[in-house]
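Below are structures written as structure tokens.
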Structure 1
Amino acid sequence: MTLTGYRKDRPMVLGQHTPISLAREGGLWKRIPFLKDNEGMLPPYMIVVGDRRRVLAAAAPLTDCIMLHKEATKAGWQEEQVFRSRINHVLAQFRDIKMLAQNAGLYAEPYQSSHICLKTIAPQDSLPAAAMLLRMEQMTVRRWYHEASQLISELEFLAGPSGKPEQLSLDGLAAALLSLASGHVWGITSENGIHASIARRIVALAEFLSADAGRVNLAIGVFEYRGKPLPLTILETQMGCSAQDINAWEALVNSREDGYMLGGTEVPGRGLVAIRAGTCGGIIVPDGKGGQLEEPFIKIGDVVNAAYSIADGATVRQRLGAWSSHNSEDMARFRESWRGRRFSEDGQWPIVSSSPEVVLALTDSSQELGLKCHEGGNFTKESLYLESDEERVKDLRRIYGALSTEMEHFGLAHLTDELTKAGIPASNGLISTIVGTVPGGSFAMPGSREEEKANESQGKMLEAAMRALWKIAYAKQ
């Protein structure tokens, strides 16, 4: 297998929004684990989540895990020329802050011990009170002078000919700056605005040092199951099809579909496989007596494994060149582009399908983990607040078989269809934990047992998605 020129003829990506695009820039991927053995490409098996908290939750059980948004930043500092330039930038800013602090009276020569002894402590003063007085009047200035001077000295060393990139800990330097800007050290109050202004500048400098590459989080790691490793991408796309249209597309286009190298061993590829793993609102039809009229009966903490999703899909429609739903020519163009794919029986909704092998693997994995899993339809909405019209939401269940409502699957399924048409085989699926029901309440009551069930379910749901991807990868072995 050769990876020479691997990205030739890949579909187009507009802009750089994810860490993978930035990691590929200037060959930074050559310094980053996983990527350096795969021509800078992501693993073919991807879990798509909505926010960075779930990236961290999904990445926790993985082995050899890296956070690509941090690795790309670190790699970017390892170019000698870039390193010198950025360190000099930090040094210049910090010197400027020091001058501002001096003018504000926050810097002074270190107190000598004799100076401290000049303030005698009366016998009646308690030791804690005396210690507090000493800290407030003298130790703050001494600490500032000492720590700031030491930091500037270290930055001067790093900016000079002897300083090397490997001698710099970005996290350590950022933490040192933040300690200088802490309210405890400054004694910031509403009356000393100049102090707060200086602190804000130092915080901004620390954020420059510890900035993540890209606008979303992305983790790469290995899921160990039944003695075999699976390389995984965990991608934050944020909420909604429009954000996913940017972030998931960029990540998928920069993923390998023909296998992945791990420590000199190739893990088999089955094309790209992307599973949306998140939360949803369950759609129910109440019977007026505390029960439900439509089977399957669903509850908070259950999971929905979507076999298909219906949607209006404004993001997808515009991606296909049909800008306006009020323009007859645009809508004719959309229907033509949708030829060969499904509409609902009444022609009101376009439908996307999950890949059958993904649906099967998700149900199997969910049952292994003791989750109550429902296969069926899903409705992908554009607005979170669509659920306020509960009567129409019930129609989605009664007429179209939608068990759940969420905000991403319709778009993800369309992206994998586009990749397949472009010659890159790709499949998709959706598994989501029910965190509320409509009608009833989109989210469980905080602190309730139902909320506990939803939280417990989410962890198992993420593992079910990982197991499903593993089963697909090793299906024919």
Structure 2
Amino acid sequence: MRSLTPYLILACLLATTSPASAAQPLTIADRLELFVDDFLVGSQQGDLTQHLHRPEPQDVALTTDAPWEGNTCAYYSVFRDGDTLRMYYRGSHWDEKAKRAAHEEVTCYAESKDGVHWEKPELGVHEWEGSKANNIVLKGLGTHCFVAFKDANPNCAADAKYKGISRGRPVGKRGLYVYKSPDAIHWTLIKNEPVITDGAFDSQNLAFWDPVTKQYVDYHRIFTNGVRAIMTCTSNDFVNWTKPQLLKYGDAPNQHLYTNAIRPYPRAPHIRIGFPTRYLPEGSRVEPLFMSSRDGLNFKRFNKAVIPQSAPRDRAGNRSNYMANGLVSLPGKPNEYSVYASEAYYTGPDSRLRRFTFRVDGFVSLRAGAEGGELVTKPLRFSGDRLVLNYQAGKGGEVRVELQDEKGAALPGFELAACKPLAGDSIAAEVRWKNRPLPAGETIKVRFVLKNADLYSLQFRE
């Protein structure tokens, strides 16, 4: 029996949270909910907009200066594995004078304990010019755009604790091949033939185990009417996949999209976030965007570059500004996530990967200016006795909250005037009203009144 598409699976799982009509309440229980889309929004007014945030640039994490690396290293993937952060990327170099590749492509490996300082261990797996003292984990088939991940499927075999996916050509047949490893270093093919053949694949194609749908999910590239696009399919066993479907973006413009960097958001895995790379044909420039989805197929995509070409440094050239496939929390930094993006592609003897940081949940916010604005949610059903917000208020700014019944009347004791205003900055501030317990089990609306403030997420908690 063929596995269901991510759209059908999530539609079933979220049936109680996706309204058939405006009157049907959303059951959010105790889930963290981000304001990355219009899912919660019933109405809004005043000086209130949805604001896309850009991550803050940090130091360079990796420089590709080994002889088997070079100035066209690309398609970085980063994930946490216990106390270790693992990174995979393509080692390659372009000879500008000869206008050809200087050496064969290989897949390289690096690791880190803090996500800031990275080491390239001498693995002793593959030979390079007579020596195995290198960090190469793959040669030959699959090295162009290999992506690895740790399999969170509780039923995965011990020798397939880590899985990988990559295209075959120009070495093998056209399509995506899948790999397995017991230790994240030694890789073998699961099948000697490609398992996904509908697509273009010359990009960073990726896969992961989805904890909500309980399936493997793939996102890969294709051309549609001459435009680079993204497709998705699913599998129960990582070998047999459903027919791929094109992603949809509502009213967003039809633009070239290269890599996708899609994943379940760790704090709210029912929401998938992605950092697709917009390709700009003039000069072959690239820039990452941000998008999110609740069914894995329909995405809300923002048009502003999340890492602009003006970010430091060397990002304005040919393919010099890709976002890595990775979103990781670093030790001692509970209030932020780290992402990575490439720079100096083609331009130098080496290329670089720079770390950037987002505030936790801080991709998109509801932002109110000095004149203030407000939002009222759709009717909600929740569990718990506390409402916790991730917000930031500027000078003279505040966030106030009112609980309403389904008709929009303030609940006694939960009026706006009874709410203690929230000022300052917190990723988990409890909203307080006259010390009354929240009306658990009732259908409510939540009214937010903001002034010079950003609201990132909400959660009802026990």
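FYI, it's all coordinate maths here, none of it is from the lab. Quick caveat, the model's predicted, so the values are computed rather than measured. Cβ atoms are built from the backbone, for glycine too; each structure is taken alone.
To test your reading of the models, identify which of 1, 2 gives 49, 21, 18 for semi-axes √(5λ) of the Cα gyration tensor in Å, for residues 71-278 alone when calculated. Of the options listed, only 1 reproduces it. Looking across 1, 2, the calculation of helix-only ellipticity at 222 nm (-39500 (n - 2.57) for each DSSP H run of 4 or more, over all residues; to 500) that yields -500 traces back to 2. Could you tell me which structure in 1, 2 was used to calculate percent of Cα pairs over 41 Å apart as 36? Checking each candidate, the match is 1. If P(r) over Cα pairs in 10 Å bins from 0, in percent, for residues 255-358 alone is calculated from each of 1, 2, which structure is the one that comes out at 11, 26, 28, 23, 9, 2, 0? Here the read-out was taken from 1. Quick check: 1.00 is what I get for FRET efficiency 1/(1 + (r/R0)^6) of positions 175 and 223 (r between Cβ atoms, R0 = 35 Å, to 0.05), calculated from one of 1, 2. Which structure matches? Derived from 2, not from the others.
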